[in-house]
Structure 1
Amino acid sequence: MIEISGLSMAYPGQRGHQPVAALRDVDLRVEDGEFVSIVGPSGCGKSTLLHLVAGFERPIGGSVRVLGQEVTGPGSDRAVVFQQAALYPWQSVRDNIGFGLRIHGMHRAEYDRRVEHYLGIMGLTAFARHAPYHLSGGMRQRVAIARALITEPGIMLMDEPFGALDAQTRNEMQRFLLRLWRTLRPTVLFVTHDVEEAILLSDRVVILTARPGQLALDLKVPFQRPREWDLVLTPEFVEVKRRLLAVLQPQLESAERVEALIAELSPRSGKRRPE
């Protein structure tokens, strides 16, 4: 479904400094219906990778292909869910969910049928006419996910969608997402900082190195579905988590050293950057 080959990305440097390399030579394949999580230190290019697959940006090297076609811009075959729900506050829940269908000019009867269907499966029927600011954080994310799914994309790109939620709501949303995925089976590329979340949700967990992000590990999660939440207490789960952290921890430490060096050499420090 998604084929990433030799993908590299850099951003212009500030105030005449060298460009900042975000990704370097990343290769990754995601099969139809797979759920793949991407984990790595802050600034390693996780979100950049998602944006390149979404078509929001163009790489400086390599390619992204979806169903064999090179990605040159956004498309209806890919939907994005961000950490913040990013809903339209002047529109009701119902109108937010149906936004993509209106853009495509869907016939009214089919529009109403599909919006009602997604209100139902998201548990939002009673809140259809509410404004988003009347909802909890978890319910706003349900609206955002419904808005992404209603156009029936083949691919869901999720950038830490539960990162801003409290622990209990996050747990509820993880369960909800898995139920939804089992029913609809989109291909999911999911960015998270949480290793346990990645293991519980995913078929595979990919770890990126500290910036510039490169593939450090691509691990198949060995647990059958459906997964019970007490799985996290088992020795098998702890061993998988240990394997991931053994690769991730050095990358976190490396990222911290880089950030400390950047802070030390910043203009405010009075020290001169090396040429």
Structure 2
Amino acid sequence: MDFLIEHYSSYAYSIPVYLEPHHLYFYPAARPHIKIVEFDLQISPEPQGYSARIDAENNIYHQCWFEDKIDTLTVTAISRISTKPTNPFHFIVDQNPVTNQKEALNLYAVTETELSDNLKLWLGNLHSDGNDTIDFLKNLVGEISNGWQHTIRYGDTLMEPNDCYQEKVGSCRDLSWMMMESLRHFEMPTRFVSGYCFNPELTGHELHAWVEVWINGAGWVGVDPSAGLFVTQDYIPISASYSPSNTLPVQGTYRGDAQSKLTTAVDISLLSD
């Protein structure tokens, strides 16, 4: 399938400000089922400097810096992507992997939340002795998708996993963070993924979030708690990290007492299937 993705972000400042160097995460991430046909990043005002870089977790980003005060920053990323069908279960779990990557994965298994007793009990019932890793993931992602109300909520902050569990509601980012901390409770390495998901039934789209879980033999396996699915060719990641805050598309600060307002829109067109 061929997709055209247009991602628009605009920051309006109440008074002119000096921007510190910004990191822009819009370049589609490498995955076996994805081919990047075209990519264009339009920045206004034009930055004084601009460079493509790779961060510590192998995400491609663009660093830009500015000289003069500005009152508006607009970023438009246009990506043309070609994907091929992929079977998310086409792998064998390797109990004794040849390559030892345990130490490299330690950062992805560290919990940041002390889970509530109720959440631990619920997870314990799902993680019974009769369930293998794949069955547990299927059960967990299905339970979250069916049992939680999915809402759209903009902003950088996330609900605490215990609050998300208790209130049974959350955005895709909130549900993904709760699932990550739940899996890390069982010392399963996970990372937060930000990107796009094509749904032909939608007339509009938004930046989406899901989870990748490390499985020996399979590597990183994507699961979407909002949809209750294992990730397919309809998912196009931009960045992945042990911390959700590292996956925001626009990262940077400014000098001054101004207030900022974000306007954003994502349009995904299916060019051919």
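Read-outs: derived from the displayed coordinates by stated rules, not from any lab. Remember, it's a predicted structure, so these values are computed and weren't measured experimentally. Cβ atoms are built from the backbone, for glycine too; each structure is taken alone.
Ranked by volume of the Cα convex hull per residue in Å³, structures 1, 2 are topped by 1, which has the highest value. 1, 2: which one has distance in nm of label points 7 Å out along Cα→Cβ at positions 98 and 186, as calculated, at 2.8? Comparing all candidates, it corresponds to 2. Here helix-only ellipticity at 222 nm (-39500 (n - 2.57) for each DSSP H run of 4 or more, over all residues; to 500) was derived from just one of the structures 1, 2, and that gives -11500; the source is 1. Tell me which structure, out of 1, 2, gives 0.70 once FRET efficiency 1/(1 + (r/R0)^6) of positions 10 and 178 (r between Cβ atoms, R0 = 35 Å, to 0.05) is calculated. Comparing all candidates, it corresponds to 2.
Name the one structure among 1, 2 that relative contact order in percent (Cα under 8 Å, 6 or more apart) of 31 was derived from. Provide the component values of the computation, followed by the final result.
Details: 1: 25; 2: 31.
Only structure 2 yields this read-out.
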